[in-house]
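Quick heads-up: structures coming right below.
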Structure 1
Amino acid sequence: MHKVAIVIYSALEGSGNSAVYRALMFAQELHRAGDDVSIVFDGGGSATAAALAEPQHRMHSLFENVRAQIRGVCRYCAKSYGVLDTVQAAGLELLGDDRGHASLRTLLDEGRQIVTF
């Protein structure tokens, strides 16, 4: 069994669309195989999480399919990108265990391989 953390930094514009799609598909693949996968939205990815949580977004069903694997969204970045309220309303966890940011070291401490998109 693999322990993987997928960290999504990409915004939903240009090639970021395919990066986000691929990240979510990879999370599905890992989960189907019985691997332990955690998804973190950080940086510009915080706005991506807010957008994907909207039912009308074309990747919403894929997002919902991996929702149980979503650890959360960086609190600092969600505030910086102006999506804090949307992320909270979507019921996504806010991560701020490293001076307000999501801790990547915690993921390493758990023995996770970090893959970024």
Structure 2
Amino acid sequence: MASDAQAGIEAPTLQCRCDCGNVVIAARVPESVTICDCGICRRYMALWAYYSPDEVSVGIGQAGVDLWQRSDRVVDFVRCARCGCVTHYCTRPGDPDPVVAINCRLAEPACCDIPVRYVANA
């Protein structure tokens, strides 16, 4: 059986935008999104969808972005430098399993029908 890409069918695309439109992210629609209860994710109130870096397109406008690293310095949290929306996070360079996590709250209501997974990391 051919995959959607092999059959010439485009997979549904998720479009996420910060409030001011300076950061735009596109990826395939995830099968599920995750709510994590760790300190930073609880404060961000994010709905994360996880991808390999080659599955995600990130467009950053002239206002740029700001990065935040927690003390463990495992990931870079990215937010729009203009409106402050947390758009995604990325594992640090050199990570053997690179990941980009997109904040799907920036795509609502597009994510309303996607199953939510709860992860206890507190």
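Before moving on, here are some points about what is shown:
- Looking across 1, 2, the calculation of Cα extents along the principal axes in Å that yields 46, 36, 33 traces back to 2.
- At a computed 0.95 (FRET efficiency 1/(1 + (r/R0)^6) of positions 57 and 105 (r between Cβ atoms, R0 = 30 Å, to 0.05)), which of 1, 2: 2
- Among 1, 2, structure where mean count of other Cβ atoms within 10 Å over residues 33-40 as derived comes to 18.0: 1
- Answer label among 1, 2 for the case where helix-only ellipticity at 222 nm (-39500 (n - 2.57) for each DSSP H run of 4 or more, over all residues; to 500), calculated from the coordinates, equals -11000: 1
Every read-out reported here was derived from the displayed coordinates using simple, explicitly stated rules and does not represent laboratory data. Keep in mind the model is a prediction, meaning the values are calculated, not measured. Cβ atoms are built from the backbone, for glycine too; each structure is taken alone.
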